Structure P
Amino acid sequence: MMVGSNIIYEDENLYVEIEKSEIPWLKIFTKKEYYELSDVPKELRLKLWEVYDILELEMIKYYNPKKINMASFANMLPRVHIHIMARFEYDSYFPEPMWGVKQRESNLILPKAEVFYKNIFEILSKRESHG
């Protein structure tokens, strides 16, 4: 894990970055900048979805959210990247998307993010070393 960075995992093809937010929110980027998901070579696309599955399942296990949101608009940043967000009934925007209308002030009390990030790094590193 890169200290002082928002990147919590990186390999030769992709990286996982933290989005600063009141909720657990990660983004997966391909290192090479592809414009559309269909531009990504099939093998890398499969790897992207494998990493997504791991992040989603680990978010569910660690945070026990009401719902996981996934987004890939890429209008402002026109390159392939996927957002994974753990949503809670009493976060500031629920049931709106995080880009929607704020519904309330929130005082979410969540487990330590650093432990979650360390877990993600270890799981993805182990996955990478085993092929």
Structure Q
Amino acid sequence: MKDKTKILETFENPNPERDYTIIHKAPEFTSLCPKTGQPDFGTIILEYNPNELCVELKSYKLYLNSYRNEGMFFEAVTNKILEDLVKVLDPSYLKITAKFNVRGGIKSIVEVEYDEFAELEDFDDFDEDEDFSLN
């Protein structure tokens, strides 16, 4: 698969000093089932908090359209979209929700997230009984 990130264009965040969320909904997403070759239709919802860059919408539309002839499972295409957008935008947070139309009597939704601060917020290794005194 060729590098699709070259399709994506960006522009400078007009308000980098402010935390805010951008949501784009693309209700006409199409890819191909790699098993049957039949088209899969769905809606891709992009939600992100920009750092320095924002995605330009026409290029984002062309990027999503580039999957029309790609044979990829729902899970793979959703994760690939996230990876490409994180690579290009370097956001503080990005989430892709892919809502695929019913196929074989099953409706599928795939959600994948990126959070640059997730590792900093992971306190699973914190021992509440540990002594933090200076003695």
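No lab work stands behind these numbers, since they all come straight from the coordinates. Please read these numbers as outputs of a predicted model, since none were measured by experiment. Cβ atoms are built from the backbone, for glycine too; each structure is taken alone.
Of structures P, Q, which gives 0.50 when FRET efficiency 1/(1 + (r/R0)^6) of positions 55 and 71 (r between Cβ atoms, R0 = 25 Å, to 0.05) is computed from the coordinates? The structure behind it is Q.
Structures compared: P, Q; top value of distance in nm of label points 7 Å out along Cα→Cβ at positions 39 and 103, i.e. the largest, recorded for P.
For mean count of other Cβ atoms within 10 Å over residues 7-14, which of P, Q scores largest? Write down the numbers at each step before the final one.
On the way: P: 17.1; Q: 14.0.
Answer by largest value of mean count of other Cβ atoms within 10 Å over residues 7-14: P.
Which structure, out of P, Q, was mean count of other Cβ atoms within 10 Å over residues 23-30 calculated from, if the result is 13.8? Kindly include the intermediate steps, with their values, before the conclusion.
Details: P: 21.6; Q: 13.8.
Derived from Q, not from the others.
When distance in nm of label points 7 Å out along Cα→Cβ at positions 47 and 79 is calculated for each of structures P, Q, structure Q gives the greatest result.
For the read-out helix-only ellipticity at 222 nm (-39500 (n - 2.57) for each DSSP H run of 4 or more, over all residues; to 500), a value of -6000 was computed from one structure; give its label from P, Q.
Going through each structure in turn, the value belongs to Q.
When P(r) over Cα pairs in 10 Å bins from 0, in percent is computed across structures P, Q, the figure 11, 43, 34, 11, 0 traces back to P.
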